[in-house]
Structure I
Amino acid sequence: MHDKPRKSKELLVLQSLHPRMNLSLEEKQHLENLEKGYHGEIAFYHQLKEYPLKHQLTLYDLLLISNKTEFQLDSLLIRKNKIYLLEIKNFEGDFYIQQDKWYAASTGKEIRNPLLQLTRSEFLLRHLLQQWGYNFSIEPYIIFINPEFTLYQAPLHQPFIFRSQLNRFLKKLQASDIATTKKEKALTQKLVSHHREHSSNERLPQYEYEQLEKGMVCSCCQNFLTAITFHTLFCKNCHREINAETAVIENIAEFHLLFPERKITTKAIYEWCGRILPKKTIRRILAKNLTFVDRGGFSYYLLKN
């Protein structure tokens with residue numbers, strides 16, 4: 001069950017590739033948009049935690065198929081006989097609406113109307129629930145999580161919740177927290193079981209192992225690390241000292257994400273980490289944290305579940 005927003009595979013791959021290859025301007029913009037969206041979802045998650053809802057079932061980042069169409073849901077709050085469908089938008093700056101079209105005030109450039117996405121998601125979710133035999137009312141909202149967002153000429157009675165209204169909205173939910181039944185729990189499990197891990201609409205650049213820069217990447221700022229000792233690494237950008245074992249494990253996960261078909265071996269991880277730590281250090285970390293598969297000269301390691 002997704003009880004917390006998670007980074008999509010698309011975001012993880014782009015973040016891993018960014019320091020290791022030259023992304024195009026379009027790819028960099030896509031990465032920036034994905035990161036901004038994720039940060040918005042995390043901000044909403046933490047805001048929701050301030051108003052504990054004992055009987056509510058919450059799901060994040062569901063990717064579903066309905067009517068042969070893929071759709072993604074940022075957040076679902078499942079209550080007795082009702083679902084709150086929440087799209088989280090981390091827009092920043094001034095925008096305005098004119099004749100049902102949305103524009104950025106700074107450039108006058110038209111942007112995609114987020115109401116269209118909300119309407120589409122509501123329709124597809126309703127179709128899926130009917131198909132499964134569930135009769136829940138759906139209450140959809142767009143939550144504009146960024147306090148630096150302003151929308152001019154917004155019509156009244158739209159399903160918008162601005163940052164200044166969010167606390168009131170959550171307090172209202174908290175005041176009407178009603179116990180759920182087996183029906184709501186069954187629906188939650190059904191939604192989780194139909195979640196798809198990977199989107200068919202992922203936009204990933206082409207990349208090859210040989211073209212990527214090798215080295216240990218800082219998980220905070222995506223800059224390359226240098227070794228101080230066999231046990232400690234240093235990030236010149238963050239000015240942080242990082243435990244070598246932690247960094248190696250993070251870079252093993254990155255290696256497996258980008259190249260799931262490649263075997264995890266001492267030699268492979270030694271090269272992937274830029275040869276800045278001795279092979280015996282890499283071997284020790286692998287043996288301690290992964291599962292060894294003995295195949296003689298072709299032995300390798302598997303990530304533990």
Structure II
Amino acid sequence: MDPQDPFTGVSVFVAAARAGTFTKAAEQLGLTKSAVGKTITRLEDRVGFKLFHRTTRLTRLTSDGEAYLAACMSALDEVTAAQTALSSSSQVLSGRLRIDMPVAFGRRVLLPILVEIVRPHPGISLVLTFTDATSDLLREDVDLAIRFGPLGNSSHLVARHLSTQQRIICASPGYLRERGVPATISAIDHHRCIVGTANGPPQTWVISDGGVEKSYAPPATHQFSDGEAMVDAAVAGIGLVQLPASLLREKIKAGLLEVVLDACSGPGVEVHAVWPHRERLSPRLRYVVDQLVLYAAQGKLD
């Protein structure tokens with residue numbers, strides 16, 4: 001085994017992190033506890049930091065170990081997705097797949113990608129619904145949902161991270177000429193704004209104030225339950241809006257919207273694929289999820 005191979009020892013490390021003890025990991029891997037410990041030590045020497053806090057009774061990850069585990073899991077997910085995608089290409093996949101997604105992101109970003117994904121498998125039938133309602137993460141009649149933001153209580157669901165979208169505050173050039181360009185977040189209090197509704201897109205914005213993430217309630221001059229309508233309303237010049245970058249990029253490039261307060265628009269919003277927890281996924285659902293992960297890794301969902 002090549003000691004310079006970046007994957008050397010990774011599977012043992014992931015098994016130990018998941019098991020919680022070297023003893024349990026050794027049993028699962030068919031190794032001795034000593035072999036697991038030596039592999040972890042060699043991996044720590046190679047990466048240059050401690051992965052575990054070790055005591056006689058307890059083995060737990062260090063903060064560096066937690067970060068490294070997340071990176072390892074992400075890399076392994078991509079490898080698994082690639083293997084599944086390649087093996088699926090030789091399988092005949094069929095059946096109905098019901099997918100729910102946000103309106104604007106679904107139409108502008110996901111729809112053309114899903115068409116590409118199912119093209120090699122004409123036996124797959126798509127049932128697509130578009131909604132910005134967030135009251136239910138996953139309705140009973142849906143196999144897979146694409147959701148923005150924190151998932152909240154989702155213990156009965158499985159989620160795969162797809163991308164992190166930059167948030168952007170913007171308005172039309174005409175609106176900014178008429179009302180002025182806000183120089184600070186507090187200046188937005190004197191502007192007209194476009195926000196979501198109770199069961200739709202967010203009514204509050206996420207901003208960065210001196211590097212600290214905060215929730216900010218802008219003036220709710222106009223409220224929409226549809227993200228695509230919010231984009232169109234901003235282009236029409238009736239106010240400022242904050243939305244994920246993928247919904248605004250084309251309008252900004254065309255000069256129909258201008259970015260303001262770029263440094264204050266807060267951290268990115270996470271996008272997840274969500275489905276019910278089951279012992280076994282249907283082959284068609286696993287195929288579509290793994291393909292979405294691959295497209296996300298290529299930056300096509302950003």
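When relative contact order in percent (Cα under 8 Å, 6 or more apart) is compared over structures I, II, which one is greatest?
II
Which one of I, II has Rg/Rh (Cα atoms, Kirkwood Rh), for residues 177-232 alone, as calculated from the coordinates, equal to 1.30?
I
Of the structures I, II, report the one carrying the highest value of distance in nm of label points 7 Å out along Cα→Cβ at positions 249 and 273.
II
Looking at structures I, II, which one was mean count of other Cβ atoms within 10 Å over residues 25-32 calculated from, given that it came out as 13.1?
It traces back to I.
Work out distance in nm of label points 7 Å out along Cα→Cβ at positions 49 and 145 for each of structures I, II, then name the structure with the largest result.
The maximum falls on structure II.
Of structures I, II, which gives 4.7 when distance in nm of label points 7 Å out along Cα→Cβ at positions 185 and 209 is computed from the coordinates?
Corresponding structure: I.
Bear in mind these aren't lab numbers, they're just calculated from the coordinates by the rules spelled out. Here the structure is a predicted model, which means the values were calculated and not measured. Cβ atoms are built from the backbone, for glycine too; each structure is taken alone.
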